[in-house]
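What follows are several structures.
Nothing in this text is a laboratory measurement; each read-out follows from the coordinates by a stated rule. None of these values were measured; they are calculated from a predicted model.
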Structure I
């Protein structure tokens, strides 16, 4: 990222999670309530684990905001971990006892599918808790808070970032932003998803998904799935074709793959484009004169709103695949890193299905990338200056 930079810090059962954002313009409305709403959305979803019953995430803004407006200086905040009170000895930042005992729950059995073993080998940790506390998806609460602020910036320019679930396990909805990518339709999908326990806009499919999650819970197993993020109101020209790392789809894919358990990302048709001839993939270009409220437009959106590394004015559609949560009640075979004996992997409290939550996280990271790309194009030191720049660019496009 070139305009917006951010850092996250904190452990899953530590005192708090911390976020710092640099690069926000002055004069942006930053409302704690809006951030808290996004944090609450992340915690919902049928199939979530017991941790969601303990934590009610609330943001505490520490700097960079005065009277509800950004100052142009770094914004910092924290999100308290309420479960910290049960982990004060185990997760103490002070010098601990010389000999760790079983009371402190040393974790020496790596769980397949987690960062446990690779992290222990990399950092020379013989207590895997040093790895799992930071690699935990609990960290995504900070990225959702950062994304909430990015959304507030984008909304100043009528850009909306939305998500909905299209698949969980082997159950698939036919509702997709690629096949029917009109803005009105995408907003309908999102509004329906907001009413769904599993963020699926298809009611009939939602019932099947919930039944499958219940069945999977009884089996001690977990489920993955697929979600889409749709972004509307994006003008043509965000991103660039001039360097590989400035391409918009590359930046979005990078951010999506940075979410825990995400194993695949597609833009528009994605892999489906490889199975069709070119004539069935490319989005033909049409034109209406300005007095017809037209300009350049497309009737299809197979490209997912991005061509040549740049937004093309169509809605941006991103699809991400999430693997099943690797922490299973039905433990998998592993090897103790200290004794080298075979064991069943340790079980940490977990979800059966976190795909609905992942879709909200997907919104957040996509919003952060889009805000960064937007500031690349229209950046200034204040919202007022950016709006001037943006207005001038839209005029340029209309008169092209």
Structure II
């Protein structure tokens, strides 16, 4: 154990990279505002039972990946592995079902899964997601897909594909599960141990298993969308119509089932090939029974989530512009103690006027101060000494061009001033 190394599966977002995250997060705030989704912030841990019931005890997340522990009171708690269950819990606890519906929420959170780290996949990861409650109308499904597509396009991604499917409702799922079990039964002994436990309770999860043997067994299984009921089929047709009206191109991908138990009817994934093999950037779907499963009235819902690490990797791979690392507007260099004291008030005035100002704190000589100003990427610099303080003005230097301009201290503030906010 080396305590100065980050734990496996976690990573630091350093100042040299954090501006990319800020750029993406600002785009998220902009688009959720346009689509009228309000931000919600939920706790980092919940009762374990919330995720067992909400995410599903036959999923890989619950069976293999959760960080679960007992607190001092003997209660089983879990670090959130995803956002939906916690948001549904909050929706119920605070009576948001009594608000005007649909209730449209979004979150930008950290999540925790004890899975094998790989490129773009960490044990602690950042997730943006939305949840909307109150209607079964497929137009809301289409709106959510449209919002994701708009966000990703505005972020500059081009190599995208929208994949949609329907996995039916509990009524048609039951009939399908019986058919799926009959197909899988001859190969039951070859299934991985996890999928053997899923066989009776939730055989659909077997089709989402990552084990090679289970993928091989399930490749020719009956397709769920070919076995959905009339109501679910009608819902899916209307979703396709809504997407068509909005000019959103899509592919019907019959293999999408998603990895969590709460999904019903619409499921979708948006993929990108910018990292080589096609990978999922965003996934989501409808969960009309989840609110009821967690103790509420039957209130339908739909949502999606995307991992920001994977998203930013895709943007980097495509060379997308993500803003720039913040730079210093002006560096105030000083000569002598009187100038140092004067610089304190001058730098404060600059900052109060929205100007990113910096000064020396290390007792450097003038040459070292200017070298530091150059390293920090300062756009301008001034040198203060006794003469400058006495005259009430100094030479403002453009660090890129070398041009100088003689200005009073107030004129420097006015020249560089930025609006607040």
Given structures I, II, which gives the highest value for percent of Cα pairs over 38 Å apart?
II
Taking relative contact order in percent (Cα under 8 Å, 6 or more apart) as the quantity of interest, name the structure among I, II where it is greatest.
I
Source structure (of I, II) for Rg/Rh (Cα atoms, Kirkwood Rh), for residues 83-226 alone, computed value 1.01
II
